[in-house]
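So, here come the structures, one by one.
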Structure P
Amino acid sequence: MNLPPRGPEQVRIGVAVAIPEPYAGQLQEARARVGDPLADAIPPHITVIGPTVVDQSVLPAVAEHLEKVAAETAPFRVHLRGTGTFRPISPVVFVALAQGIGECELVEQQARSGVLAQDLRFNYHPHVTVAHEVDEEALDHAFEAMSDFDAEFDVTELWQYEHGDDGVWRPHRSFPLQGSTPPGA
């Protein structure tokens, strides 16, 4: 995983949609089965803002920004179905979104502004990673094994995650979606 460097008075954060149980457990098990070294370090999620380093003094402004984004965003439905890959650009296999893509894109655009404004290395593409940093055979296996994965759930909150010194991403704070109009409506 390509992580930005972090200084002593900084914290590495990410913003994501957490995948609920029982799907989170199923996705994490699938990632572990193919030998992904990050299976236990990264909870299953749909990234909104990828790994970002901020000064600890900026965290209150980040929280205020995410509260505003969440207050303006209505809950929405996500349907995960089938697999995709970013190969040959990046060695990643993922579970694809069949519903909720537009909503995730709008939330990402709103979140990636203000205090969290940043340029992207790749265009935003909402997905749930099930294999990364493994060999081609393991990527192929993950692609086939998860091709019939199907799950639907309502997104009712965004999560700010923090990356610990032990390399584990942990949920730090939730931001309930409180808007009345679904994103993009």
Structure Q
Amino acid sequence: MGTVTIGVSIAVPEPHGSLLQERRAGFGDPAASGIPTHVTLLPPTEVDDSALPAIEAHLVEVAGTGRPFPMRLSGTGTFRPVSPVVYMRVVEGAEACTWLQKQVRDASGPVARELQFPYHPHVTVAHGIDDESMDRAYEALSGYEAEWPCTGFALYEQGADGVWRKLREFTFGSPVVPPQAGAPERDSTLPAR
């Protein structure tokens, strides 16, 4: 029995994911090659590896209650001077991300935890590099935009080499339609009319 470091996030799809990862590396961020481009729902969290099945079951439940939503990134922001980060702003989908991360970190769930900073959905494009390079990242991507339909999220594990690898994807929606309040019960295996 050991511990693993996990994270839960929404992947930024292609071609945007690779492009932003390459730009991050180009600004001199040494961590860029090991971190797929994403919006964090659960920051790096150390857990017992024996807890992974319960965590996966919890995430299946969270995804089952979620619904696809539009995501749009536009322009840059920064957390400086509090934290040395330049990021792409989430201008559409932020409320849904905020709701999702609360469900993932639910106090009764297997990955309940407090956050170091208030939750702010974003896509990091530079972290912990010199100020000049941070300024360059902020300027270079200030006009960049990306949009896509967000249909789920994924569980990642950080390897001993520092690289984050996807363990499993979780798609929104449940194969079984939960009964609605006040609605007559119906066989949820039958297609809706």
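Check the numbers for FRET efficiency 1/(1 + (r/R0)^6) of positions 59 and 99 (r between Cβ atoms, R0 = 35 Å, to 0.05) across P, Q and tell me which is largest.
Values: P: 0.60; Q: 1.00.
When FRET efficiency 1/(1 + (r/R0)^6) of positions 59 and 99 (r between Cβ atoms, R0 = 35 Å, to 0.05) is calculated for P, Q, structure Q comes out on top.
Taking 1.12 as the value of Cα Rg over 2.2 N^0.38 Å derived from one of the structures shown (P, Q), identify that structure.
On the way: P: 1.00; Q: 1.12.
Checking each candidate, the match is Q.
Kindly point out which one of P, Q the value 32 was derived from, the read-out being relative contact order in percent (Cα under 8 Å, 6 or more apart). Could you put the intermediate results ahead of the total?
Numbers: P: 32; Q: 29.
Going through each structure in turn, the value belongs to P.
Taken together, the values in this text are just the output of simple stated rules run on the coordinates, not laboratory data. Bear in mind that the values here come from a model prediction, so they are computed numbers and not experimental data. Cβ atoms are built from the backbone, for glycine too; each structure is taken alone.
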